[in-house]
Structure P
Amino acid sequence: MSDYRINFGSIIDQLDQKKLLDVIDIVGKNDELVITIDAKDATQTENINRVLENNGFEITVKGGHDDSKYNIIARRR
């Protein structure tokens with residue numbers, strides 16, 4: 001089992017989405033992907049969640065209340 005981590009800033013652009021897609025390709029069945037987003041706007045996470053779900057991942061979102069950081073924990077279904 002491996003853990004992969006990606007950190008995004010407050011604005012997620014096309015380069016960030018490409019980075020996510022590149023990492024998704026190497027995440028295996030028993031691996032975990034943790035994505036940290038510095039976002040006060042929850043809509044920034046919606047695109048990331050959609051990409052993950054469309055690529056066969058189950059997601060859990062944590063944080064976002066006090067420190068403006070969202071953690072998305074993703075595992076393949």
Structure Q
Amino acid sequence: MIVRLILFLLIFFIGWTIYRQVSQYLSKQKTRNAKNSQSKPGEKMTPCAHCGTYVPESESIKDTQGNRFCSQGHLKQFQKG
């Protein structure tokens with residue numbers, strides 16, 4: 001009876017340790033992915049000349065007159081009139 005209890009506690013402790021290690025690893029991965037997916041810190045946000053949606057300046061599309069757009073489609077629509 002005592003051997004079963006010790007065995008159960010040992011298995012529980014090993015399982016708990018593995019669970020904690022995996023959860024810590026996954027939380028670190030989420031933090032890294034969140035940091036990598038963000039735009040550059042302090043980057044200027046500019047509004048799209050067509051719809052007004054703010055996009056990072058590095059991702060915006062600029063026409064010859066200096067207007068910035070969130071997509072090629074909005075650039076074409078803006079140029080049509």
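Thinking only about relative contact order in percent (Cα under 8 Å, 6 or more apart), which of P, Q has the largest value?
The maximum falls on structure P.
Comparing P, Q, where is distance in nm of label points 7 Å out along Cα→Cβ at positions 3 and 43 highest?
Across P, Q, distance in nm of label points 7 Å out along Cα→Cβ at positions 3 and 43 peaks for Q.
One of P, Q was used to compute Cα Rg over 2.2 N^0.38 Å, and the answer was 2.26. Which one was it?
Details: P: 1.01; Q: 2.26.
This value belongs to structure Q.
Can you spot which of P, Q the value -19500 was calculated from, given it is helix-only ellipticity at 222 nm (-39500 (n - 2.57) for each DSSP H run of 4 or more, over all residues; to 500)? Intermediate results must be reported in sequence, preceding the final value.
Working: P: -9000; Q: -19500.
It traces back to Q.
Read the figures in this text as sums done on the coordinates, not as results from a lab. Here the structure is a predicted model, which means the values were calculated and not measured. Cβ atoms are built from the backbone, for glycine too; each structure is taken alone.
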